[in-house]
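Rule-based calculations on the coordinates, nothing more; no lab input. In this text, all values refer to a predicted model and were calculated from it rather than measured experimentally. Cβ atoms are built from the backbone, for glycine too; each structure is taken alone.
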Structure I
Amino acid sequence: MGASEKIPALLRFRPVYEGGPGAGPWLISSLGRPGLDQRDAAASIEFSQDPSRPSAVLEGPLAGRRVIGLAADFGADLVGPMGLSLIEQGLAFTARLVAADAADLPLRLLRPAAASAGAAEAVPAEAVAVLEARPGAMVYYGRRRDLGAGRFSTLLMKNPGAEILEGHPAQSGQAFAVPAGMPYVLGRGVMAYVAGVEASSGKAVKAGAGLITEPAPVSRVFIRGLGFLDGMNAVTWLVAAGPLAVARLDLRAEWEDEWKGGGPRPGFVLLTGLSGRALLTGAGETETIARGVTVMAAASCRCFRLNPGPEGASILKTWLSDRAAEIERPLLQRGLTRKEIEGLYGANERKRR
């Protein structure tokens, strides 16, 4: 890239469908976009920095370019200082839409980061937002109460599923945070948005390291979102897991997002459509967001606006956040207490703090 070239403010990346256990037609039919000759899917990767499967630009002059190469070319202007820090620490951000249709999804267990000088700055963590839950659907999280810790650890090494975890009824709108070492399963009948920071596949760690064997009571699993009205719009902060945050925007009027600090944003922003349509504008560029459409606003895009259509729009905003400046400060200004705000972090992170 020439020194004079600038990264686009708004980028769309090619979604990648994943099959395997749980795959069925629910996800692809729900998204309302071409399945590219694939009828069944268990997940659609919306964005990934993982070197083993980095996202590629969908269209425009950069079509086909991978986010890892773009980050090397454009640095903080694309992914922000936090995005660069993750790459340096061997951590990767990935966002997926997943659906447990034909069966439960496989057990998910984030690995801890390999030891490094910066490992304490950003630890692997995942944020899960349940978008739809069919009657009787379950989320399985943490050790089943009637299993001892030793037996649980042994069974976990044998590639098990939901049978060794505690089950919780799933409901649309639920959100929870998953730290590294905490196993969970999204049961059949659950469609969810999953965004996480995880150790890159090339970083080896000791098997079983960091495993959390404590039970996770339902009162400590699901996060009570913090919602407020902003004129005709409703904003709900769902979860802040490690360095990332997820909020739901239910828009009936124009909504503006502006970074008021110096330089680029701390990290990029992902905007994923859930329902309705909205026009996204930033730095003179435009994109349309509808259900199943994900657009990345580069860190250099300090201000963008969303203008919903007459039917309104519901959009998930996921971003690498400066926790003090972008979460705690604005929520404290709205009169929330630190205890309420810390509820967004999840029970296990609060315990570590």
Structure II
Amino acid sequence: MIHKKINIQKIIPALVKIIGVILLIIGLVAAYYGPMEWHVYSFFSEGGSFHYDGFRMGSAWFGGLVVLNSGYYLMAALCIPLAIGHLKLRRWTVTLSRLYLWFWLGAGMLLLVNLLLLVPSAVELNLIQDISVFEFGMFAIALLFVTVILPSLGLFFYSSKKVNALFKKQDTHEYWIDRYPFPLLAVLLLLGMMIIVLHYAIFFQGIFPMFGQLWFGRQPVYLITICILSIGILMYGIIQLKAWAWWGTLLAVAALAISTISSFSKYPLYQIVLMMKLPEYEISLFNQIPIVHDYHLVNLLAPPLLVTLVLLIHSTKYFRKGIKSPAIFRKHSKSLHKKRSQ
């Protein structure tokens, strides 16, 4: 028993360090490719080797490159701080890791469900016949491992008492993120993702759901900007546990959810592509992917909004009268006051 305990005591710190190194490598690689990949636009612009008529702001591939290239920055911003937390054994690392892993698991399950929705179209088009049972099985196992099993193992690891004890032993300071209600951390993360997605919408001709309709062009950009600014203000209020922020966020997300469901459920992806009036080259490419023609974006966009609403309703108790934000930040404020007085 003693031998096993000694081994576990050695394995867990080593495993945490290995995770930190892996995250650091991923973050640094992403930080390297982030700036470099912006040069890809020159390949598709006029005079570039992959240029085609219509590649510009508002074309599908232009927006796609924005999403892909900014993804490198997002990966670096998430992985590098988390890597430092692992290598230095900072206490906030456990909370942040659990938050990201829950998001990873939720996003993975959402992806799996949406892929399953494409199976009937694949069967109807006889696309599965070209894939062997072994290839399909290997793909399914790999996809399940990345989207569900891996984040689930991560959550089990960071929920371990031994892992938590290791970080608490090395870092006795209690950070505000460790005292802040975890469901609200998830809300803040989802609201932050909404801000990012709204920015992306501008690059796709300003597409915006308006209670049963889809708006494009300059006019919806004003609404997108208002939404981004409003969500930012509401996030500040949520951090401070203000009741007005809870009500404002609930109403705003509910309105956005209703508008998204009523709008995107009406139009299949192919019809949206035609409404966007994309370049002929992009439409011809899209015609070669019939499996997604009848796909509805509501299946991808609505669930995160509904999850945010559920988390907000679950977090009602944190905004009741008598519960104030200083209770969460009191220790941090006192420590700052002591340092300033010294």
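Of note:
- Taking distance in nm of label points 7 Å out along Cα→Cβ at positions 11 and 163 as the criterion, the largest value within structures I, II is that of I.
- Comparison across structures I, II (criterion: Rg/Rh (Cα atoms, Kirkwood Rh)) gives the highest value for II.
- Read-out helix-only ellipticity at 222 nm (-39500 (n - 2.57) for each DSSP H run of 4 or more, over all residues; to 500), computed value -24000, structure in I, II: II
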